[in-house]
Structure I
Amino acid sequence: MLERPQAKGKGVAAHSPLPIRRVDAIPVALPLKTPMKMSGITIATAENILVRIEAADGRVGWGEAASAPTMTGDTLGGLVAAVRYLAPLLTGQDAFDRPALIPALRRALMGNAGAHSAIEMALLDLAGHAGNTRLVDAVAPKPLRTQVKPMWLLGNGTVEQDIAEAHTKEREGFHFFKLKIGVKPAADEIAAAHAIRQALGRNMPLCADANAGLTLTNAKRYVERTRPAKLAFIEQPLPPDDLAGLKALAKLRVPVGVDESIHSLADVAANARAGAAGVSLKLIKLGGFTAAYEAAKLCRRRRLKINVAAKIAESSIATAAAVHLACVAPNVDWGVSLTHFYLAEDIVKQPLAIRDGTVALPQGPGLGVEVDEAAVERFRVK
């Protein structure tokens, strides 16, 4: 059994061991309100893994990761297999041993970032419940903010539908919009950017996300012809490994963000050198909260803008973790993408809500959300 380091430092309480009794991998399929069309894929149901870690005293911690075959290589079956492979290494261990457990799990199973992220999330949630502390307090010295402003993704069949949805969401409190591009003819997407800008006014923050769906030629065309629309940034216009293309595009003096390109601290540094102006941080890409927080601090050193994002579509479990991350990131100038809003039904008793244009940092222990286990069973993939 791994030896747990004793807590040290002023104001840091030592804990009695918290033995792990069982680890469950629970595959779920969560229906979206509306199918989401992206470059190369249409998503109608979110296939996610839930990790439920139960301590010997009955306390429970939850984690979640979305399957993302085209982003992380994680399928739902692969996530389930990975968590079940790692579960015996956790059983009997002290849940407070996270600083030692996580590296040991990574040595035992390379890659599988989504599974590692969901397990770490569940460990943090469990420890938070046991110690009556928030998840964020276990990782960062102090949150930089206590609420975040979520953005909304526009990806309808027509620009008229996008504009109507944007106005509806604006009334609900959303004041940052992302245009889904790389799925329609280039001319149509260029025209849509101008139409949406005109409809929402010059002060509404807008950006565009291609999910690696553009060629360099089309990306340059989109950038040049949408300049009057004043997009805050263009996210992942090119394939993840096209650093030469990124460098060429950055010369056009357009802020380029990278998402699918970022799976490690080394990726952050490499894309910064190639001219990226900012990055999208997702827990499932970096393998967990701690790694994502380290990436956020590297972004500060590299003077990169940050977008904190959940994958389409995660429940309020993983979304809560994204909010915790956004509240300790050095900046979230490029918005926060919270994707539980796209679900037809959540699996927590009180889904995170937008009020007065913001989503508050949950104040309860751990993640700060209470899982509805009956809903989990209803959406469990048999």
Structure II
Amino acid sequence: MNQPMRIGMVCYPTYGGSGVVATELGKALADRGHQVHFVSNSLPARLDVFRENLYFHEVSMVHYPLFEHSPYVLALTGKLVEVVREQKLDLLHVHYAIPHATAAHLAREILAGQGIRVKVITTLHGTDITLVGKDPNYAPVVSFAIQQSDAVTAVSDFLRDETHRYFDCRKKVITVPNFVDLHRFTPSVRPGLRERFCPAGHRLLIHVSNFRRVKRIDRVVEWFHRISDQVPSSLLMVGDGPELPRAEQSVREGGLTGKVHFIGRQDPVESLLGVSDLLLLPSETESFGLAALEAMACGVPVMSSDAGGLPELIEDGRSGILVPENGQEQGIQKAVALLSNAAMLEQFRQASIRRASDFSLDRVLPLYEALYRKVLEEDNR
């Protein structure tokens, strides 16, 4: 029998996909008997219940007048040194190349001077490669962080290929896709919930995101406006972020007030997905599309941009609608046809559920466990 591992999990604490994946992975590993130590500047959003084998270590920020901005990388490095040493961790699994992989490497160098060895696995989630990583100011740091990791994973083939395209990456990047807990995200209807937002006979559409520019919130409103002109519909806007004020303004200017409901961040979100008919996700790019996967697991087809890693998840014409940049009108008409045909919508629902099962936690978790053990069994560099 394999011995339990002591794992440090480093992630952002926010509602974004990377934080969700890291938190759900850590919880699942703890349930399998491994000891998991989360390290972040605040409690991760989904780390909300006590579990055996699960611990949280907060990175404390000290503010000095000398610094305009608090040096988070240094504070994180110091905390990682402390946690690895005191908890005798076997490895650090860091989510995002910068700043987390950078801090992990610094911590490892410090610990090596104390005779302590720890492995580092880096998971790339998207913006550390496709946005921040392409900035000339950060590209050398991202390349260095990737090269110094003992193993590197990406959440989609698209992101893996982008990493090799933009960086001098001699390190092999392995695709380990995002996953969904099918015990939590499952088709279910909470009585009376749909009626709070959607009149009888109307379709209920939904968008879930952190409302950043890359999510193209203006296009969410545009898609809904054009669909609702032909199919009586309501829209749930779930989340918060910098693009929220513009979205609210677009709704007012489009005469959609009363049809669109802004309900802020919601966790858990599965009850809202369970009463919805279609998820709108017109992102400029998505490295994977965790919101799409969670919706599909709840039996909700997805209308998304044909970009990034989304085509690896969504089967166009079966479990959703992929909309190319030059095919907006065709995409709208496909959505109208789907929402107007109850039998077709049910077929898409069932196809979504089947497709989501390919990315279940039970399938993906063993991939991470096997990678951890492989790295730990390798000769020390």
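Structures I, II were shown, and P(r) over Cα pairs in 20 Å bins from 0, in percent at 28, 54, 17, 0 was computed from II. Between structures I, II, the greatest calculated value of mean count of other Cβ atoms within 10 Å over residues 279-286 is seen in I.
Have a look at I, II and say which one yields 3.8 for distance in nm of label points 7 Å out along Cα→Cβ at positions 167 and 263, as calculated. Only one of I, II returns 3.8 for distance in nm of label points 7 Å out along Cα→Cβ at positions 167 and 263, namely II. Each of the structures I, II was assessed by mean count of other Cβ atoms within 10 Å over residues 23-30; the largest value belongs to II. For the read-out relative contact order in percent (Cα under 8 Å, 6 or more apart), a value of 19 was computed from one structure; give its label from I, II. That value comes from structure I.
Bear in mind these aren't lab numbers, they're just calculated from the coordinates by the rules spelled out. Quick caveat, the model's predicted, so the values are computed rather than measured. Cβ atoms are built from the backbone, for glycine too; each structure is taken alone.
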